[in-house]
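Chemist: The following blocks contain the structures, represented as structure tokens.
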Structure 1
Amino acid sequence: MNIQLPYSWIRDYFKTELSAKKFAERLSLVGPSIEKIDKIADDYVFDIEITPNRVDMACVLGIAQEANAAFSSNEGVFRNPFVKFNYVEFKKRFANLGKNFEISLLSDGSSRYIAIAFKDVKVGSSPDFIAKRLSSVGVKSINNIVDISNYVMLELGQPNHIFDLDRLSGAQLTMKRVKEAEKITLLDGRSVSLAEGDLVFVDAEGRLVDLCGIMGGYLSSVIDKTKNILITVPVYDKLSIRKTSMRLGIRTSAAVLFEKGIDEERSEWAISLLCDLIEKYAGGKPASEIWDYYPHPYKPIEIKVDYNRITELIGVSLSKKQIEMVLKKLGFSVKSQKNNLLITVPFYRKNDIATVYDIVEEIARVYGYHKLPSNLSPFALVKSQDKTEKIFDYQSKIKHMLSSFGFNEVMNYSMTDLETIKRFGEDAKNYLRITVPISKKLEYMRQYLFPSLFENAVYNQGFVSEFHLFELAKVYFKNPLVEELRLALLVNKDYYYQQAVVRKILEFLNIYDYDFKQSNYGFLGYKQADIIVNNKVIGFCGELKESLPDFNIFSVAEMSFEALVDKASKIKAVRPLPKYAVIKFDLNFQLNNQLRFSDIKQTAFNQLKHLYDVKVVDVYKDQRITVRFYFTSFDKNLTEEFVKNQMRKLVVSLGLKDKIKF
């Protein structure tokens with residue numbers, strides 16, 4: 001994530017005379033990366049990249065804290081006005097004011113929620129320094145109340161929301177999860193449809209007044225006539241916020257912060273700053289006590305680290321004093337215990353500091369990765385697993401083979417949508433569903449590859465006259481939970497063409513013990529078959545029931561690639577070339593459920609003498625095929641009469657004596 005902050009604002013917390021360019025260069029070496037500097041009026045605005053695990057840095061105070069660690073004391077001084085802040089004493093100031101609002105929360109919706117009411121506020125323009133700073137980072141100035149809310153979020157990284165208390169029916173907020181489709185009108189005037197599980201607030205009349213953590217509702221927003229307000233500082237469930245934000249496509253600054261997982265303790269700093277600014281710049285007066293929901297207070301995390309282990313992992317000998325100084329500048333508390341350091345993690349780092357290695361990483365980056373010696377680790381030969389290596393080898397071979405046949409490889413997403421699943425007669429309940437999909441088109445994990453190939457044909461039907469597509473990718477099953485590498489093909493040809501391609505693949509892999517047996521897949525038409533290798537089903541091929549206006553027919557095949565590799569051989573089956581003349585004999589057969597080409601071929605090789613090969617040479621629309629039989633002997637020339645007698649024997653063996661005459 002990236003944030004924009006004015007340099008002058010950072011210098012409120014980190015007093016320094018360094019130029020903006022020098023500050024950016026030095027900080028980027030050891031902390032957050034400052035990717036761009038813009039000159040705006042008499043100030044500089046930094047575009048700063050924040051890593052997802054360091055949401056505590058996504059604010060003015062966070063960047064100043066990092067600068068404190070990056071620079072020496074003679075280059076700048078860090079000033080944190082909240083170091084001596086006493087929240088207990090702060091609350092006492094409002095203790096006798098009672099409570100003129102009601103808030104009801106869900107335990108799984110919010111881990112902390114602080115609220116206080118103010119009266120007699122005057123809605124108007126913001127002071128120049130607030131409006132100017134907001135404008136410099138692209139935040140439009142609305143009015144002093146809204147601007148103060150945004151200002152505090154940018155300064156402390158704590159999202160907050162201010163309601164018009166008089167517009168909340170019953171001065172009441174009740175958190176709930178949406179159970180059925182509802183609509184809410186947001187602050188910006190747009191109406192959005194909510195889904196089951198979305199986190200919202202309703203007032204006493206049941207009106208939707210807030211889309212929690214993402215954007216406030218129009219019905220409770222601050223307007224020019226607002227007099228009484230309810231200031232709230234929440235910490236919401238990060239998964240709920242991300243799920244709703246991604247589904248609606250509403251990526252507010254508050255939502256981005258909440259979904260990264262902000263800490264609960266900074267809420268105390270935020271509520272004190274909000275109260276101070278509302279009193280100063282909106283003329284508001286406290287009208288209630290501070291209401292604070294905090295069922296599971298923060299417990300400091302302590303990590304014991306061996307000093308020698310730190311030196312060993314970093315590869316540089318640092319003194320205990322150096323290590324302690326780095327950690328203290330980052331906000332850690334450190335106690336020395338002989339050869340160990342007992343380190344207390346600051347509350348704002350609780351989500352990304354948990355082990356010795358995390359501590360060592362902090363020390364190393366502040367010391368400077370660029371200062372660490374460039375020593376290569378000892379080399380070790382790691383032998384690849386034979387099966388994995390074999391699969392990679394055959395992937396390359398199959399791709400080249402299919403390319404030489406005129407096929408184009410495609411790479412699709414591993415996910416599909418509900419519409420496609422239903423289109424091919426499947427039940428979505430049997431598919432793995434992604435809890436928070438980035439799109440409805442990418443909601444379920446694929447169990448077949450061919451639907452994606454068909455979608456490729458749909459998208460490209462106006463540009464090509466023929467489709468020869470293949471994909472080599474994984475599919476994912478729910479019961480049991482497994483993944484499988486598969487090869488899928490799609491052509492706008494008939495079943496027999498597709499079957500011929502499959503035969504070529506099998507024979508290319510030197511697999512000769514294969515067969516095709518009638519199958520019963522709902523998404524395939526009458527012409528379909530299981531692909532059998534060594535008496536085991538490894539896939540299917542057939543004509544799709546689905547077609548396109550410009551293409552009357554599509555045939556697909558899909559096979560387990562791992563099964564193909566298991567059965568593949570690098571040794572080709574060879575046979576001697578004929579010494580004497582080869583006699584060819586063509587015969588037409590009418591195929592049906594009782595007679596397949598594989599039956600003809602198998603019977604021929606079992607029954608006939610001197611049979612060298614059998615091939616299909618023509619296929620007709622009425623299920624008729626022309627089969628060519630090749631006869632030869634390695635001892636003598638055969639006669640035509642001998643071949644005819646062998647063919648009569650085949651016809652009798654197939655039970656076709658009355659149907660085929662020659």
Structure 2
Amino acid sequence: MGMTIAQKIMKAHLISGDMTPGSEVALRIDQTLTQDATGTMAYLEFESMGIDRVKTEKSVAYIDHNTLQCGYENPDDHRYIQSVAKKHGIWYSRPGNGICHQVHLERFGVPGKTLIGSDSHTPTGGGLGMLAFGAGGLDVAVAMGGGAYYITMPKMLKVNLTGALRPFVTAKDVSLEILRRLSVKGGVGYIVEWGGEGIASLSVPERATITNMGTELGATTSIFPSDEVTRAFLKAQGREKDFVPLSSDPDAVYDRIIDIDLSELEPLIACPHSPDRVVTVASVAGTKVDQVCVGSCTNSSLFDMLKVAALLKGRTIADNVSMSVSPGSRQVLGMLAGSGALGDILGSGARLLECACGPCIGMGFSPNSGGVSLRTFNRNFEGRSGTADGQVYLVSPETAVASALNGVITDPRDLGDMPSVTMPDAFMIDDTGVLPPADADAAKALQVLRGPNIKPMPEGVPVGDEIRAELTLKVGDNITTDHIMPAGAKILPYRSNIPHLSQYCFGVCDPTFPERAKAAGESIVVAGINYGQGSSREHAALVPLYLGVRAVVAKGFARIHAANLINAGILPLTFKNPDDYDRLAQGDRLIISGIDEGMVSGEITLRDETNGACAELVCAFTERQRAILRCGGLLNYTKTL
């Protein structure tokens with residue numbers, strides 16, 4: 001029986017395990033990346049392991065999230081990351097050099113290699129034929145130390161593309177179409193492989209947009225073949241030697257196959273407050289727009305920016321619209337400036353922002369109160385923009401420009417003919433924004449620089465056989481990591497200060513939670529379906545750990561967050577009967593018993609002391625995960641090896 005692309009890469013990197021869906025596999029990791037919102041904790045964790053040098057082929061630390069320096073906190077963290085990177089063998093991408101996923105695609109990604117990153121959109125590398133996973137910072141730290149990356153072997157989903165995109169229909173619309181069909185939980189447990197004759201017409205930046213948005217499906221990762229399109233991109237980056245052809249076998253077997261005819265798609269838009277609330281742009285045309293943002297790791301490539309410039313040339317955005325443009329990298333910005341396209345963007349009245357994540361992570365450029373903001377980003381979760389009642393829509397760059405020009409949501413096809421945009425045969429190569437590490441001998445004399453905002457990690461507690469605690473918070477379906485541990489300009493500077501960060505935990509759901517959790521001492525959280533979707537930020541597990549959360553009982557979990565809970569020593573359990581969720585109330589006293597044996601059998605009992613209700617809980621922990629929980633988290637477990 002033939003193999004898929006992902007299966008081939010996994011087999012070549014398999015350390016242990018059975019590649020049968022549902023089984024745990026351990027993979028050798030070639031590359032890692034971090035960004036500064038998650039990187040400080042990842043490097044503190046790496047340091048605690050006592051390993052002098054990273055063991056990976058390439059590890060890169062990016063500064064792209066916390067780039068606003070409104071106090072000492074962010075620059076201190078950047079200085080810490082730069083110093084730890086130089087000492088321990090990690091490349092350092094300076095602030096302003098660009099967004100981690102865009103820069104990694106341009107300068108470091110290699111087809112057929114494995115990559116994990118402490119950012120959920122690391123699967124962007126799949127557009128280049130990498131097997132790239134988003135992961136918690138501790139998983140990245142272990143991989144940098146030479147340890148394996150453990151995941152449950154996914155099933156395989158094939159998306160066959162036929163035809164070609166019509167003018168003003170884009171790769172973003174392909175992403176929104178698959179979200180419309182599958183929802184934000186429809187990809188859970190799958191690796192999505194994109195193929196079919198239609199992929200030949202998609203450039204690597206377009207493919208990367210699609211694999212980036214695969215994260216919003218809940219998929220383990222997404223991947224494209226490595227073909228002549230890939231070779232041309234790498235050649236233009238001066239990296240043709242990195243090209244490796246990759247394709248699935250003709251007789252590869254998939255668990256599910258979906259067909260999409262690109263020629264039948266039309267411009268789409270995701271309505272507030274979820275990436276899968278997808279409708280046609282035409283159906284909401286005429287809605288007044290206050291703000292438009294172009295950029296993020298989803299749509300900030302040179303290809304996207306050249307299209308934006310061509311559409312804005314000689315035109316002016318509407319008086320009622322504030323528009324920002326964030327190029328994805330210094331390479332993109334330099335080439336825009338050199339070609340004159342940047343002048344066309346600025347001439348329209350748009351504002352140029354730094355080559356960074358910026359508004360996507362709530363780091364500036366928030367919309368006005370109740371404002372409608374059209375963004376070319378990947379997420380529109382409630383409050384993520386920095387404005388609690390902001391109405392954020394997700395769109396393609398073409399739809400963003402059309403709407404900015406007219407002041408209302410506009411189908412981009414109404415603009416007339418699409419200007420011709422061609423990609424250069426060679427990109428501008430300037431890697432001065434990436435600093436190499438010191439060699440091993442010189443590194444011995446280097447000191448790691450720590451600012452006062454950097455506090456120790458909370459210590460995990462062994463799970464034990466019984467948990468008696470208050471149900472301090474009950475939440476509903478699709479709770480994101482932005483709900484659990486919000487981002488934004490006011491909060492992100494404290495990513496390395498868990499005690500301070502804790503006061504914002506679940507602030508979107510219940511601002512009283514932190515104080516109530518502290519008062520309770522130990523507590524249990526109950527949730528609905530798809531708990532923990534969104535970002536890979538392990539702070540959404542570390543901060544609840546600090547506040548005394550011992551277990552989360554939910555109808556279902558997002559993959560990365562469930563792994564982060566286990567890594568933190570917090571017990572993730574699922575209702576056997578989802579209706580039992582309704583029998584538990586916030587404030588009830590709960591007993592979870594028979595944990596030690598139940599982690600093996602897969603069944604654990606919950607009893608509500610307040611109302612007498614009982615519920616059967618299920619779990620499917622591997623032997624390794626059970627050992628981690630018994631040790632009180634992955635860091636404690638790693639120290640025993």
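Taken together, the values in this text are just the output of simple stated rules run on the coordinates, not laboratory data. All values derive from a computational prediction rather than experimental measurement. Cβ atoms are built from the backbone, for glycine too; each structure is taken alone.
Chemist: Looking just at distance in nm of label points 7 Å out along Cα→Cβ at positions 366 and 630, which of the labels 1, 2 belongs to the structure with the highest value?
Modeler: 1
Chemist: Distance in nm of label points 7 Å out along Cα→Cβ at positions 38 and 558 was computed and gave 4.8; which structure, 1, 2, did it come from?
Modeler: 1
Chemist: Also: For relative contact order in percent (Cα under 8 Å, 6 or more apart), find whichever of 1, 2 sits highest and give me its label.
Modeler: Of structures 1, 2, the maximum of relative contact order in percent (Cα under 8 Å, 6 or more apart) occurs in 2.
Chemist: Can you say which of 1, 2 returns 20, 56, 23, 1 when P(r) over Cα pairs in 20 Å bins from 0, in percent is computed?
Modeler: Source structure: 2.
Chemist: When mean count of other Cβ atoms within 10 Å over residues 54-61 is calculated, the result is 23.6; to which of the structures 1, 2 does this value belong?
Modeler: 1
Chemist: So, one more: With FRET efficiency 1/(1 + (r/R0)^6) of positions 446 and 462 (r between Cβ atoms, R0 = 30 Å, to 0.05) coming out at 0.75, pick the structure among 1, 2 it was computed from.
Modeler: Derived from the structure labelled 1.
Chemist: Once mean count of other Cβ atoms within 10 Å over residues 254-261 is calculated for all of 1, 2, which comes out largest?
Modeler: 1
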